[in-house]
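Structures are listed in the sections that come next.
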Structure I
Amino acid sequence: MMNQSRPQPEDVGQGEHVYQPMDAWHQVPADMSMGEAVGIAVDSQDQVFVFNRGQHPVMVFDADGKYVRCWGEGEFRRPHGIHIDSDDVLYLTDDQGHCIYKCTADGERLVTFGSPGVPSDTGVVDANYRTLQQPAGPFNLPTNVAFSAHGEMFVSDGYGNCCVHRYSAAGELQLSWGEPGCEEGQFHLPHGIAVDSRGRVIVADRENSRLQFFTPEGEFCEQWTDVVRPCNVFVTADGNLFVAEMGWHAGTSEPRPDEAGGRVSVFSPDGVLLSRWGGGLDPYVAGDFIAPHDIWVDRRGNVYVAEVTLSAGVSRGLVTARCATLQKFVPRR
């Protein structure tokens, strides 16, 4: 039901970043279903990997939306984040499983980071990030991963922690930083993570509504605040930042209808706003959003956005399942 087509809007975005929304572009087989899309990533062959909370956790489509394959049945406690590295290796974050799985494109597990089902001791109660007491090591409800040009892995951790963990290219834990709070270098739900063109680590500090920038050693550089509950960031080859923002119209916090809802923002490497669309005024219209959760830009400039429509919207009576959980935006040339 969630991939039913909706009224097509006009193009979205501004300047050099104008896009045609392609709602319901993915073709789920009639005898299958896809749960809400929590993560999205595209490999070097333009295959689109959708990490979702349905019976088939990893669903793969080609660039035109044709179904290719699926895998991962029964292997995850709760899917959350997905990343594909330059070698087309997948990293899947299982937040309630408290671990990250390194896998081949066909689902063969290569490495497990963390102890499945065993959270670190942060004092958090019932997976509620508002009850966090102190930072701890890996992991307590981790959220996403990113890589440096040198192969170092950075993990945002997460719903039950307030840290970033850095691993060497060989997979060894090197350092962690962060503590609960709203000051520089502190986090209130580090939800997404990326590495920019300067090698700085970007953390989507969701409940503090900001992006924080750090050196790979964890030293604070700067913060950007022209975002609303950012969930994840994607950095393109030219250094631009595409940000998926949850906004204030959905989620576990009390909705704030007078403030911005779900949207996508595009920034230059220096923080200049280049384009923005969405805002949650009509999440039933393709091109608008209820709860953007992840974002990816492929090599052709197509933008993919995954939304937690069910858990952040439908389950709270804010929208119906007619809202999309996955949208594609094709650049206008």
Structure II
Amino acid sequence: MPDFVPAAVPVELVVPASAAGRRVDQAIPVLVQGLTRSQTKRLIELGRVTVDGATPKAGLLLRGGERLRVEPESPEAWSVAPEPIPVPVLFRDDDLVVIDKPADLVVHPAVGHPRGTLVNALAHLGAAGGDPGRPGIVHRLDRGTSGVMVVARNAAAHARLAEQFARRTVEKRYAAIVVGEPPAEGRLETWYGRHPVDRQRFTSKVSRGRRALTAFRTVERAAGCARLDVQLGTGRTHQIRVHLAESGWPILGDPVYGRRPRDPVLRGAAERLGRPALHAAVLAFDHPRTGARVRFEAPLPADFREAWTTVRGG
């Protein structure tokens, strides 16, 4: 079984300057969410990747500015069915749409999960630009994570936003409830990679891999728990969940990296929440057309607020 099932829609973008000098098989997993390097190599071998209309070799060095297209293995999976899934829109113009993703909403259609995703919702909203089959997903949130996301509505906006994410100039702040007693503030900088045994999990307990940086500030404490303001310096898969859990402060309700609370009140709060207590609260970046710095905030959802109220004892 593959480590990750890639999105089942084609992706087309302009290679950002930050990818110049990188091999195409190394750049694609960074630029296209949900693809591993091994999956990228397979798509290249199948002729599903083109650079300026030509099929490249895996070792092709990119210059920046090329038009890159990545297609899924199954052409029949390209069709994205519009679905009236409620998704709050925080902002929308000709270049982008900013949404408040509900928890338990998968971002991409995938093999075995072709419907009921954010991409289907965007197609219904007409928020994917000229081609609803190719929504400009620039970054992703885990299924159980709620909060603010930006989606590009054209190739130029996608390229400029993707470059900002690659250069780490995007401000990403999260609200989290953790079990434990973290310090008033902290900075977690580690190597990061897949777990050596369970390939569906990630870990910071590796001697090599990618660097991962997470900073946090404790906002409030109650009943052996804390509410944190977390800022991502990098955007690795499951990064906040892993960094906090492996530091001894797992996110309340995290079924993968957390643990079932012994305290019956905390256990009840986690069970009612039914997901990790993690919310993407703030996203700030330079507008892809005007260059002006824009900042968007998604309010704490009701289930998150209720969980913290329970932890605080009423």
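Who wins on FRET efficiency 1/(1 + (r/R0)^6) of positions 108 and 140 (r between Cβ atoms, R0 = 30 Å, to 0.05) among I, II, i.e. which is largest?
Max of FRET efficiency 1/(1 + (r/R0)^6) of positions 108 and 140 (r between Cβ atoms, R0 = 30 Å, to 0.05): II.
Upon calculation of distance in nm of label points 7 Å out along Cα→Cβ at positions 52 and 220 from the atomic coordinates, which of the structures I, II produces 5.6?
Going through each structure in turn, the value belongs to II.
For mean count of other Cβ atoms within 10 Å over residues 116-123, the calculated result is 15.9, so let me know which of I, II that is.
Traced to structure I.
Between I, II, which one scores greatest on distance in nm of label points 7 Å out along Cα→Cβ at positions 92 and 180?
II
Determine which structure produced the value 15.9 for mean projected area of the Cα convex hull in nm², calculated from the coordinates; the candidates are I, II.
II
One of I, II was used to calculate helix-only ellipticity at 222 nm (-39500 (n - 2.57) for each DSSP H run of 4 or more, over all residues; to 500), giving -6000; which?
II
The numbers here are math on the coordinates, done by the rules we state, and not lab data. Predicted model only: the values in this text are computed from it and were never measured. Cβ atoms are built from the backbone, for glycine too; each structure is taken alone.
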